[in-house]
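Visitor: Listed after this line are the structures, all set down as structure tokens.
Just so it is clear, none of the values below were taken in a lab; they were calculated from the coordinates. Nothing here was measured: the structure is a model prediction, and the numbers come from that model. Cβ atoms are built from the backbone, for glycine too; each structure is taken alone.
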Structure 1
Amino acid sequence: MSAVNDTTFKSAVFLLTGIPCQEDIYLWISIPFCIVYVISIVGNSLILFIVKIDRSLHEPMYIFLSMLAVTDLGISISTIPTILGIYLFNSREISLNACLAQLFFIHFLQCIETSMLLLMAFDRFIAIRHPLRYASILTLPRIAKIGLMILLRAMVIILPLPFLLKRFQYCRANVLSLSYCLFREVTNMACSDITVNIIYGLFSKLLIMGLDSLLIFLSYVMILKTLRSIASYDECLRALNTCVSHLFALLLFYTPDISLTVIHTFRKNSYPLLQILLGYISLLLPPLMNPIVYSVKSKHLRARIIRVFIK
């Protein structure tokens, strides 16, 4: 009997959830999701293609943008199967192993994305504080080492998540409230003591989002202090203008996540539809908008994209 139970627990199946009470129009709801995914994949792929073929864009700022585009592509590809599976084919079931794999990649790529946003804030600080030494400070070998450190950091923090969940027994209804798997959601489905998971989840959140957002804030404080020493108003405005795209990317990434955290902390069982919508926004909006914002704000990149389409 014990062996049968163990097999049942290890082969647990979770049920994903779309937008509640809208099952009759799932096919119509799938249309905007398909559009978002197509634009996200095409936009980020185009950024990578333009930066690769144009040597004049082989600068730290555009290399960081390429790294951000790769991360956004990964997030889009990680969520496509389950979200479109629900709305197009009403396929809600996902096995434990598939769920663990999805949540690992989502959290892993989100960890890389917040690190990239921190790195891009540091890039803007160097460009404004030391414009003449900018290229000598952020050399290609140094960027490669920083990128490797970001990957290792994300791996060390996120890799334990699937193993923490794998050891649990799942004997409830196992109905997740989202269209994809997240660590917090799967943890709540366990029939065992989840104290360790709650502590580690909070620790990883503070180590990733908390620390990175604090360092980003300090970077912009140092940028503002540097701008105060610039005598010319036009130069100050021009320097600030180079940060607009990054600030917009920060708002897209952090606002939904902070809102979700506040709701889960103070209004855990309230506003379920709002939580679902914020969950979609936090995963789908940054990959959609980042290439658009950077293409619009960067004259150099925009000119190269236009030239490719004209040809």
Structure 2
Amino acid sequence: MTNFSYVTSFYLSDYNGMKDLKPIYFCIFLIIYITIVAENVLLIGVVYCEKTLHEPMYLLLCNLAVNGLYGGTALMPAVLSNLLSQSFEISLPFCQTQIYALHTYAFIEFTILAAMSYDRYVAICHPLLYYEIMSQKVVKLIVFTWLYPMLAFLIVFIFTLQLQFCERTIEKVYCFSYILVKLACTDTSIVNIVGLLSVAIYTLPQLAMICYSYAHILRICVRSFSKSKAKALRTCTPHLLAVINYSIGCFFEIAQSRFNISHLPYPTKLFLSLYFLIFPPILNPAVYGLSIKVIRVQLFRLFNRKSRQVTNNVAKRAVFIAHSK
């Protein structure tokens, strides 16, 4: 009978590449996390405060921003904490928690993008019925975009929780399900099959919805192109950029996880590994904030109001100092 020494913590080996420049990497990741939080909170705040933005499209956009905060918080505090430590270790429970958070973030992101593509399809292909259709469905869509990925991944995650591990080196700066399963010393054939099936189940419906929506949008615009259609089509640009950006990140993650890229420089490998977790939460608010005029106007108003308040406060303080003298 074989005796196994089951591990209860894992060593994140990719942090070794940061040892010589830990302060620099810490500052970079701290700035990235602050940027993610600031941009997404600002976008949520603008939509929440401005009543004219209380529409289905912007409510879905808010959920995209909330998910960006969710994904960024699942990753960045752990990275910053590990950079401050010397061991680069992570406990099994925390590793499993991070896996659940990061994977559900990824599936929720794609599901929200699919829901937003449906919103654009209704807006362009059925403009007269848009508010009637979306006002009835937007709450259901929002609940679905969160509940479905959370519950669906939980089924796969339960299989992972039952594994026992004999190896403890994870060649990443965060825990990832595919790599963790490879470290198991028990039979993983069922987990691998369920994992492959789950990827198809989680991604094909969303991909089908995005392709279906834009196929109909292009058909309508080509058949009857007008100024109103052109204006509506422009609202699809930030969504398409978000989909492309996220797809690039997923491609990078799959490529560097499945293929041998040890010959690449360390910063390049780190960039490929973190792209889908960092750049969508950073770029989505920036793209939507700059591309959509209504949001851009509200942001400018907000900053102008703040600058006027600062100027008035400085002026009042100067007058008070002058009188006191």
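Visitor: Given -27500 as the derived value for helix-only ellipticity at 222 nm (-39500 (n - 2.57) for each DSSP H run of 4 or more, over all residues; to 500), which of the supplied structures 1, 2 does it correspond to?
Guide: 2
Visitor: With distance in nm of label points 7 Å out along Cα→Cβ at positions 60 and 196 derived from the coordinates and found to be 4.2, which of 1, 2 does the value describe?
Guide: Structure 1 accounts for this read-out.
Visitor: Check the numbers for Cα Rg over 2.2 N^0.38 Å across 1, 2 and tell me which is largest.
Guide: Max of Cα Rg over 2.2 N^0.38 Å: 2.
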